[in-house]
Structure 1
Amino acid sequence: METLRRRTAKALMRHVAQIMPSKDWGTAMQNEVEAIEDDRVALRWAMGCVAAGYRERMNTMLQTWYFRSALACLIVLLALREFFAPLLIFAYRMEYLGLAHFLGLRTAGDDYRRLIPVMDATPFWVVALWAVAGLLYLVALWQMLRRTGASYMLFLLGSGLDLAGVLAIRSVEASTGIIVEPIPMIRLAGFVLTFSVAFVLWRMTWKPTPAAS
């Protein structure tokens, strides 16, 4: 009579056969677990196969055109976010008040005039950080579309510049008493989204290191 471990191992291998992109690979794994006599070893093997199956499924999904298109849209949105503050500051300082008003409607409070003390106190190098970060996001997008391995490095560099700008603007907020984004969860969601995109870009180009013989 089969033990619980053996039944669990077989159930896991049936699941692997369903999720594995290559049916031949799934069948080979099932045959392998049948050849393992020790039930404990068979269960560990089956659990490892499940993890491998999901990795292969994710790798296959990451290469589909619809997933890459959705990721491209996210990167464009993140790049536009980086350009938003520099454009608003530029419009205010150059007295393009119509554009400043239009952009201000997209800020917390719906009025750019609330942010005038912050914009006056923001140094040029912080604005440059955000602009360069946005450009790096777009270059990373171009590299992703070309399927090169440089996309996630460029995106991470842009993320680092964005973070440096955010830390700098926090001191400006403290000195002026004006909070640009008063809802902390919105800032947190932005960081989570940014680093999630960076992880996906890395995973799209990651290749396992061959085991040494």
Structure 2
Amino acid sequence: MRYSIVQLGDSRSFLEGDAFVSGASDTAEVLVCLGAFHRSGPAIQPDESKQAILVELDTECLGVHTGELVGEEGSNVVGFARYRNGEDAPSGLVELVRQPNTRESAIDAARKLFEEAGLEVVVSADQAGRIIDRLLRPKYNAALRFLDEGLASAKDMDLTCRLGLGYRDGPIERVERGDLARHYQITQALFETYGTPGFAPARRSVVARQRKEN
């Protein structure tokens, strides 16, 4: 499937030199807006000449870019984010974001485009944090709080998860590698949106954020 790219800011999903970026055409039936979370200004409008317009997200909802309409929003504009732990290489998973009235043809086009690029695709409702961060961030917060409470050392918690649960890495080493300040940014955004205690940034991430700001 042919696609064109508009670079609105640095992308977290597709880094410079990625084959997906170099494979873009000047004109195509699908438009991919990379780094859209850096933008500000008028809403991104649907374009009937395109099968789909794909908008890269960070923690925000797609509605930030398209506007919302009492639960009836949706068009051929589809959000997406490729999961990435901090500065690790982007994973092979893309979360598509749909609104209540997003066209099925746009979802199908987005799915086909990313699957042809060798990526796995899941579809999420338009909610901050989508699927992965809403599942994982409370677990990271719990592990960081257990560390503060003296339940176990970081090494023992990570070893337990690797050997007992079959994880490739433990929660402490993973959230540390992903940058505690970045963890703060994500969990703070989710906490502001949902108010759920599990999203409240853990103390160690608050400290990391403050150190980065100083």
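Just so you know, all these numbers are worked out from the coordinates, no wet-lab data involved. Keep in mind that this is a model prediction, so the values were computed, not measured. Cβ atoms are built from the backbone, for glycine too; each structure is taken alone.
To test your reading of the models, identify which of 1, 2 gives 1.6 for distance in nm of label points 7 Å out along Cα→Cβ at positions 128 and 144 when calculated.
Source structure for this number: 2.
Quick check on the output: -11500 is helix-only ellipticity at 222 nm (-39500 (n - 2.57) for each DSSP H run of 4 or more, over all residues; to 500), derived from one of 1, 2. Which one produced it?
2
Tell me which structure, out of 1, 2, gives 33, 19, 16 once semi-axes √(5λ) of the Cα gyration tensor in Å is calculated.
Clearly, the read-out refers to 2.
Of the structures labelled 1, 2, which one yields 10.8 when Kirkwood radius over Cα pairs in Å, for residues 24-63 alone is computed from its coordinates?
Derived from 1, not from the others.
Please compute distance in nm of label points 7 Å out along Cα→Cβ at positions 48 and 72 for structures 1, 2 and give me the label with the greatest value.
Result for distance in nm of label points 7 Å out along Cα→Cβ at positions 48 and 72 over 1, 2: largest is 1.
Where does the value 2.3 come from, among 1, 2, when distance in nm of label points 7 Å out along Cα→Cβ at positions 96 and 120 is the thing being computed?
1
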